[in-house]
Structure I
Amino acid sequence: MKEISCSHIRLITRIIAIACITGMLLSYKLWSGERSFPLSPVLELIPSLPKPFDSILFGFTLILLLLISISRNPQKYIIAFLVCALILAILDQNRWQPWFYQYLLMFFVLSFFNYRCDDTRHLEAIKTIFKLLIAAVYFWSGLQKMNPNFVADTYPWLMEPLADRIGETTIKNIDWFGNLFPIIETLTGIALFFSPVKKVAVVLLLLMHLFILFVLGPFGHNYNPVVWPWNIAMMGISFILFFNNESISISQIMETLRYHSLKIVFALFLMLPLFNFVNLWDSYLSHNLYSGNTSNGVIYISDAVETKLPEKIRKYSLGELNQNQITIKYWCMMELGVPAYPEKRNFESITSTFYKYATDSSEVYLLYTPKLKVSDRP
């Protein structure tokens with residue numbers, strides 16, 4: 001049993017490393033300096049890395065992930081990766097993508113493990129926190145979708161590739177599933193901890209990820225490819241942790257929380273997402289995934305400012321008569337391959353980079369639309 005558990009942790013480590021490499025390569029402009037979309041550091045006073053050190057850091061990070069994926073005891077490589085990843089994250093908030101945040105916390109947990117199979121207490125604690133972590137993704141993600149925007153906008157958009165194949169009439173006949181989808185996802189996250197229905201829950205999650213891969217993949221919308229490897233990784237990790245393993249008990253959770261490092265992950269990943277429902281914690285750190293309910297920002301600029309913009313930026317400006325607008329999320333997705341980090345401070349940081357093209361601050365204006373809070377929902 002010890003060897004099986006140890007091999008599970010090694011396999012999960014490799015899955016995370018390979019998925020992270022793939023995601024970073026698919027969004028390589030996000031991590032390198034070859035971009036017109038501005039960096040949005042955690043603090044304004046933090047300087048950006050000069051060329052070519054930004055590209056060197058990115059390349060070194062990928063090498064560390066590769067070493068993690070092939071090493072039998074990758075602890076030292078994981079620690080080095082965490083240092084590099086932390087620097088990358090401090091330099092640009094748009095790198096705080098949900099999949100990268102999850103991988104980062106999982107690697108943080110693994111950085112305290114020496115990959116010795118005789119360290120059974122620590123091994124079981126890691127397996128327990130990983131189970132809680134994965135279940136939290138589905139639980140919170142399902143709850144986040146319980147809002148009118150998901151049913152009215154996101155769900156119909158997700159179903160479009162199916163409508164092209166089985167007909168719009170058939171799709172309209174199952175519109176009710178848009179209301180049921182969030183409930184199923186939430187309950188499935190809970191069901192992973194109950195032996196009688198655990199395997200059924202895993203199968204449902206595998207089917208859900210296959211559906212997501214279809215509608216977002218090359219045969220569907222061909223959209224946001226960085227989440228494709230994340231969906232595949234979640235399928236593998238969920239199967240390994242839950243399908244043929246025993247359910248966890250309260251005593252195992254309490255034993256897990258004896259480790260201070262695991263308490264940090266428990267608080268960040270399982271508890272703090274609750275505060276996103278009152279806009280006191282970031283959406284992308286709260287498993288707010290394809291819910292249709294995140295903040296938005298649009299930059300309005302005058303004609304004079306638009307004429308001064310580099311062509312790489314000006315092509316994203318739409319409108320006329322001093323009402324030119326740049327949708328930040330669209331610009332980020334088209335250039336960097338990921339949605340912009342949906343928080344006001346990030347939108348304000350990006351907007352501030354346009355002031356250098358203006359003679360008066362009134363020529364640049366940010367229209368910020370916050371996400372719905374629980375009290376705002378009907």
Structure II
Amino acid sequence: MKLEKLLEHVSYRCLQGSVDVDVKNVINDSRNVEEGSLFFCIKGAVTDGHRYVPDVVERGAKVLVVQDEVKAPADVTVIQVEDTRYAMALISAAYFGYPANEMKIIGITGTKGKTTTTYMVKSILESAGYKVGLIGTIEVIIGDEVIPANNTTPESYTIQEYFRRMADAGCQIVVMEVSSQGLMLHRTAGIPFEIGIFTNIEPDHIGPAEHESFEDYIECKSRLFRQCRLGIFNADDCHLERILEGHTCRVETYGFSQKASLRAENMELISRPGYLGISYTVCGDISREVSGDEEAGAAANDMRMDVEIDIPGKFSVYNSLASIAICRHFRVAEQDIKKALKTAKVKGRVEMVKLSLIHI
């Protein structure tokens with residue numbers, strides 16, 4: 001692929017060489033560089049990719065994407081950008097042919113509830129006949145293939161690679177967890193999210209290796225809502241107004257509050273031998289559209305239905321309510337929603353463990 005094509009959405013300076021060169025592959029790990037590679041010099045927490053320029057050039061790298069000026073042979077093209085992580089996200093998307101544009105991408109962010117909500121959404125959408133890919137804390141799912149996860153939100157190159165494989169496998173929708181670290185490090189930069197979801201935020205992940213302050217944590221979470229077409233927010237979270245600051249998306253809400261677009265009422269714990277769950281009534285009026293196409297058309301108005309899930313707790317109501325709010329925008333029938341929620345399972349999340357009782 002021509003370098004000029006890879007750079008079509010990137011602001012850059014060509015310090016030496018030409019953008020009219022062929023790139024065999026794009027790499028951010030110096031150990032994987034081969035002849036004709038483009039190498040990203042990433043400034044990380046542990047090391048600085050600029051240090052590896054002599055090594056990657058010797059291995060055959062023909063293009064370097066840098067933040068700082070470097071010394072390189074005359075036959076190596078050097079592209080300078082403001083942030084190599086951000087550039088890597090945009091270049092990786094171009095390298096894989098912008099696969100996100102071929103699917104509907106749903107991003108879920110929040111301190112708690114991301115993992116469970118992604119699985120609930122996947123279960124509901126699949127019950128309605130959609131083919132759904134998943135990227136999350138536990139695993140990545142592409143059709144029948146399951147890949148153990150290393151990060152909640154993978155590096156941008158890896159995300160785009162997964163997107164390409166999902167699109168090629170016929171996935172119509174991707175549901176993914178979007179961590180604050182992923183947003184801060186531009187791993188999701190350039191992704192055209194159809195829907196972004198905010199579950200909640202608490203003062204976690206504050207420290208030298210993560211966020212310098214709670215304010216920084218909130219700001220990173222809020223970035224998703226400047227990158228999606230529709231935002232669906234937990235109306236009951238006390239930090240909602242701060243999350244909404246600077247948003248560019250349309251807004252819907254869910255929760256127990258009467259001001260929420262979609263509400264939970266009549267919550268009741270269900271307990272019987274071998275089973276713990278919770279039931280509640282979903283009601284509300286969401287008349288806006290995610291998009292004008294048939295696949296993700298207008299959600300139905302004046303929704304009212306009873307649902308039951310086999311994961312007890314108020315947090316489960318929030319997670320399932322967020323899932324319902326999302327899936328209504330994909331014309332999912334109420335019976336499919338109810339059936340999927342009653343059977344949805346999440347590995348390691350409130351799993352029932354059967355024990356044998358020993359009578360002495």
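Suppose percent of Cα pairs over 15 Å apart, for residues 14-61 alone works out to 43; of I, II, which structure was it derived from? For percent of Cα pairs over 15 Å apart, for residues 14-61 alone, the value 43 is produced by structure II.
Thinking only about FRET efficiency 1/(1 + (r/R0)^6) of positions 230 and 318 (r between Cβ atoms, R0 = 30 Å, to 0.05), which of I, II has the largest value? Before the final figure, lay out the partial values.
Values: I: 0.45; II: 0.95.
For this comparison of FRET efficiency 1/(1 + (r/R0)^6) of positions 230 and 318 (r between Cβ atoms, R0 = 30 Å, to 0.05), the top structure is II.
A value of 18.2 was computed for mean count of other Cβ atoms within 10 Å over residues 30-37; which of I, II is the source structure? This figure was derived from I. Which structure, out of I, II, was helix-only ellipticity at 222 nm (-39500 (n - 2.57) for each DSSP H run of 4 or more, over all residues; to 500) derived from, given a value of -7500? The read-out was computed on structure II. Computing Rg/Rh (Cα atoms, Kirkwood Rh), for residues 38-93 alone across structures I, II gives 1.06 for structure I.
Set I, II, criterion relative contact order in percent (Cα under 8 Å, 6 or more apart): the highest-scoring structure is I.
Throughout, read-outs are computed from the coordinates displayed, never taken from laboratory work. Keep in mind the model is a prediction, meaning the values are calculated, not measured. Cβ atoms are built from the backbone, for glycine too; each structure is taken alone.
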